[in-house]
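Next up, some structures in structure tokens.
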Structure I
């Protein structure tokens, strides 16, 4: 099993600390593997197997524990049979009705360290937030970054011998879900795998969890978002577009569907930030996807979408580096990303290739910002190394592969 140091460092930092470790992310993004790695780490530091309980609620073996009282009783009985602290690892905990009460009660009734995974953002809302306020930490897991992708690619003989550029072309096309590297490295097999994941997320984490009846409308909204990566729009924009296609629906319905898709970690909403006015704007946001491979499995791959696709890749990388990300509004122009992390700020423009025709257009919004925070332009150019007024141009692959600090 390949380690993912970015996430394991966080898990180790909170190991044996009095907080619930809640590992969240899209289905098949690697949460279960991290829980397995956590189990192995516990064994490596001397914890005994009898003191480690691992339950995966996607297995029929544990179907009888999907009622919270049964789960609580089972864990209490196991605890009574062991001495010392119990380490409880629960995978896909959202499958258990009332699981929040189990976790809250275990924290009071047992000497235990608890780790849970879930595929829905609503894990951290409502009752959990009330019951466990200040007593949990969220560890958000994303599909593979490009450095991780290259490590996973080493395990697949069909990817052996590819150049860095060829790997990146596959990363753009097939995304970063770890499971693709377990497939026969043929496009048809990979696309089929990604389509199955998309259908599973839509059915289990969106439709079933939100009692959505109009599945055709839902898929139309998903496809609209996938078709407009890198473009600003709103729920009303989608509503107006679908009405023009003969669908009758309200803006509120579209908003609710967008929220359900975001809760399943399939998409992410990014609000605009007025750089001069220093405020978040309420309209014309952007939506990005958690994995581009799923987009191309659903919509097909198109070279003319490359600008928005590269934006999506950079957005996900900024999130992995623990930045809070907005779209920047600078007068009448746009800065692709305003990224904040603690007392740092980074302004980023993303484009495919810098040319004499677009260079001034790409630099101008950054040059108009009257502060001293770092500003950069990321592009696929490999020979250019522009530094214009302190604004650096950097190759996107170099940016993705640089050794950033892991906090």
Structure II
């Protein structure tokens, strides 16, 4: 029967897509598998993009494959200014994030994944995207073979996914550290000021991300109590119409505080849940015993293992940034606070993703057994951009090709991408 690729229809496809994805997540009999549940909304992972789509592949009446994409404007490299100052400016472009490719195990090696990927690429071009990027694991030979081998995506990053369990006890914040919850407008301005030239920074969407009432649990600033209170400059959102607003934020943080750090928390449990299936009973029993002991004796602060053997939620930490000699200590305190927020919201783990050379990478607490250094980000030039200075609708604002620009040590991980 003929393969047909079409746009996803929520009214008739939702249940069949969920069944397909659960089938794709299932591992060999007797092994542990990680199931993802989209909670009745297969579009949930792309719904927060201004432009998004989902395609399905059909053979007869059977859905045998799916793929998604969302489009945004983001930072894609830096260009040295031509004024001789040696300074660099961020290059921005419309980019497409491709995710969620699934093909039924009964229909693999038939070109279905390639057909879906090519159709979604064309949709991205039609919507004006200059680049497409995707994320996979280095160990996923099929995925990298398709995108890198057949579609000419170029590996550009290998960040680390850091995972930490949420314990049954509340975690204490060191008494010498002050945490201040920021207004979304102030959080967005701090990110524009300190992360605005970082690769993958969602330049046009940062306000809507940190101000998302449903999914963003908040943004917190950590400082040392011995120094001036942040309320001296952060009591109310700064005037968005003021042309020197970025300067005032920079002066506030570097002038008042010798060290500072900031972290935002994204509630992925509002979009999907996960579940580990097939774990041996001994592992389940040991994990349950650790949680019971932690609940009964919270003052012992036992590192209990969360219940990941039933549907559980994740809080994702993003926008991890800081300055000063003690910024790492402040980031660690913010991570404790994030785990308390996750516990209050019924989540089992918190996660973060950071560039392999990020100076704050070592300050984010995580369990090596739950984390991975195996992530792989790949990018493709969709429109054949040349370094001619010419500008068309889809090209970056400088006319430069991202593939030819130097990449920094850090990345800004958009929580919508996780």
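When distance in nm of label points 7 Å out along Cα→Cβ at positions 311 and 327 is calculated, the result is 3.9; to which of the structures I, II does this value belong?
On the way: I: 0.6; II: 3.9.
Computing distance in nm of label points 7 Å out along Cα→Cβ at positions 311 and 327 on every structure in I, II gives 3.9 only for II.
State the single structure among I, II that was used to calculate helix-only ellipticity at 222 nm (-39500 (n - 2.57) for each DSSP H run of 4 or more, over all residues; to 500), giving -12000.
Details: I: -12000; II: -7500.
Derived from I, not from the others.
Thinking of I, II, which structure, once relative contact order in percent (Cα under 8 Å, 6 or more apart) is computed, gives back 13?
Answer by label: I.
A value of 5.3 was derived for distance in nm of label points 7 Å out along Cα→Cβ at positions 263 and 383; which structure in I, II was it taken from? Kindly include the intermediate steps, with their values, before the conclusion.
Numbers: I: 5.3; II: 3.9.
Going through each structure in turn, the value belongs to I.
Among the shown structures I, II, from which was the value 35, 32, 17 of semi-axes √(5λ) of the Cα gyration tensor in Å calculated?
On the way: I: 38, 25, 22; II: 35, 32, 17.
The correct label is II.
A short reminder: the numbers here are calculations on the coordinates, not readings from a lab. As the structure is a prediction and not an experimental result, all values here were calculated from the model. Cβ atoms are built from the backbone, for glycine too; each structure is taken alone.
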